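Here, each number is a calculation from the coordinates, and none is a lab measurement. Keep in mind that this is a model prediction, so the values were computed, not measured. Cβ atoms are built from the backbone, for glycine too; each structure is taken alone.
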Structure P
Amino acid sequence: MDSGDSVHFFLIGFGIVIGIIIISFILRKRKKVAITLSLALLAGYVGYYAYFPTMQENTHAERYRLLEAYLSKTYPEKQLVISPKHYEAGDRVGEFNVNDITTPTIGVVLRVDEEGQVSQIATWSNVNYPAQQEVWQDLAFSYGGAYSLDKEMPDITKEDMWVDGEMSVFALTINGAPSIAVYHYSNEGYGLVELTEGNSGEFVTAEADGRLFIYIDKNYKKETITVYSESGQQRILPTPELKGQLLVGELDSFM
């Protein structure tokens with residue numbers, strides 16, 4: 001029984017106490033009738049309290065069946081895992097963790113309400129705190145918006161990386177396009193600072209912490225690239241030996 005259920009029973013119990021007081025006052029000259037009605041109220045309360053867990057289990061089981069039918073109809077091509085199937089103390093009736101069998105570490109929380117309507121109320125993840133060199137993998141779930149069962153997962157490949165203190169910079173290929181992701185990482189937390197995406201077969205640049213980062217797609221056709229800094233400076237670089245690598249330079253000396 002969760003805190004909401006405790007409040008529910010407290011309010012009902014409080015109402016019954018008030019009811020008994022009112023009955024005793026109105027029927028103060030007919031004590032036997034007052035006692036009988038009061039005992040009936042108490043018996044009903046005790047019976048409801050005793051039956052409540054079974055009612056919760058039955059309601060949860062019915063909503064599980066509704067959710068199964070909904071997911072089978074909405075996502076016939078997916079293999080989805082739903083839990084908990086059986087209600088246990090501490091669970092919330094009609095709320096289920098759902099994930100694609102191919103992504104067991106992340107999923108959504110779906111709620112089935114009294115009318116049988118299904119809605120997403122949250123996402124969940126059981127991924128352990130990643131190593132600094134692996135934080136880029138988190139991008140697969142946040143790229144293009146919050147995760148949902150409808151979301152098409154991006155194809156992301158790490159090509160190169162650069163780490164300095166709490167800064168991690170990754171050269172990535174996202175859905176065939178060159179990209180640079182800048183992350184802040186520490187023991188207290190980590191997060192994406194900036195994501196810069198280019199076009200397939202081109203190159204992409206990003207600036208962070210006084211440095212310029214360049215990633216040239218392996219399929220880039222030209223022999224040189226012209227790089228412009230945010231301040232308007234430019235530099236021409238040869239590409240044959242630099243493709244597929246993350247280039248890093250101090251802005252003051254690089255440009």
Structure Q
Amino acid sequence: MDTNAEPELAQHTTNAAGPPIRQLFRDVIADRIQGPRPPQAAILFDDEVDPCWDDRSFLGDFYSEILHQDTCQPATADGLALVAALAVDDRVLAQHRFQAVDLLFRAATVAERHLAETWPTTPQHADPDSEARARNAVQAHVPTLLARWTAECTAVRLALAGLAVVFPTDRTLPALTPRLQNFLHQHPQGTDIGDYLRFVVVLATQNDDRILTATEQLTDAHWTGTARGVPTRPRAPHLLGQMLTKVGIGLTRAPPRQ
């Protein structure tokens with residue numbers, strides 16, 4: 001019996017901080033957010049650790065703390081600071097930085113995407129105030145995120161492109177299309193990434209007629225449709241979100257390099 005004591009102690013010591021991804025996220029947040037942290041940081045810093053956590057299950061719980069079941073709650077806006085900090089730290093693997101930017105996109109577009117899904121009725125769990133605060137919180141982080149474009153890998157740039165058209169500015173939109181040209185040559189129309197990129201380019205034009213036409217064509221091709229009566233403004237981010245999800249699934253099968 002005594003021979004098992006030392007290995008058990010070693011195992012407890014190794015796992016005291018939880019799975020490796022939790023330890024990494026905790027280190028990043030400790031370095032990047034000084035002083036009071038949002039309440040969702042408790043999942044990183046509490047002494048109590050779920051013994052069932054591995055990297056995958058922890059990530060699910062962590063992101064659910066911030067954007068629970070794809071809905072914005074009063075604390076969501078504050079929690080997005082954690083996600084933004086992870087998205088800009090090179091210690092975090094590229095696939096997790098992609099997930100962080102993807103979550104920021106989803107938090108910023110909750111209202112539009114849910115309206116597109118439930119039109120013409122109001123989304124059941126809508127919280128307009130929390131949704132607006134979350135959108136504003138994401139917008140505040142966008143300049144810092146986009147400033148990393150040249151240093152980022154292809155996968156994260158794809159997610160950043162989606163975020164850029166959600167928050168268009170006179171500075172970012174003219175630069176976006178030229179930055180995507182090489183990707184457009186590499187990924188032809190009809191592929192997940194190729195269609196996603198071409199839709200981003202159309203959204204960057206801010207031309208309502210072109211956006212509606214592209215939305216109709218892509219919806220008819222192979223994406224889950226929305227009711228034709230839904231205004232273009234919520235339909236477009238709903239479609240873009242579906243496309244970004246599919247791009248992310250493809251990248252997960254072949255994890256991108258940092």
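A few remarks follow.
- Entry that produces 9.9 once mean count of other Cβ atoms within 10 Å over residues 72-79 is calculated, selected from P, Q: P
- Computed -21500 for helix-only ellipticity at 222 nm (-39500 (n - 2.57) for each DSSP H run of 4 or more, over all residues; to 500) - originating structure among P, Q: Q
- Taking mean count of other Cβ atoms within 10 Å over residues 24-31 as the criterion, the top structure among P, Q is Q, with the largest value.
- At a computed 2, 9, 17, 17, 17, 13, 10, 6, 5, 3, 2, 1, 0 (P(r) over Cα pairs in 5 Å bins from 0, in percent, for residues 104-239 alone), which of P, Q: P
- With mean projected area of the Cα convex hull in nm² derived as 16.1, matching label from P, Q: Q
- Structures P, Q, by relative contact order in percent (Cα under 8 Å, 6 or more apart): label with the highest value: Q
- Value 22.1, calculated as mean count of other Cβ atoms within 10 Å over residues 152-159, assigned to which of P, Q: Q
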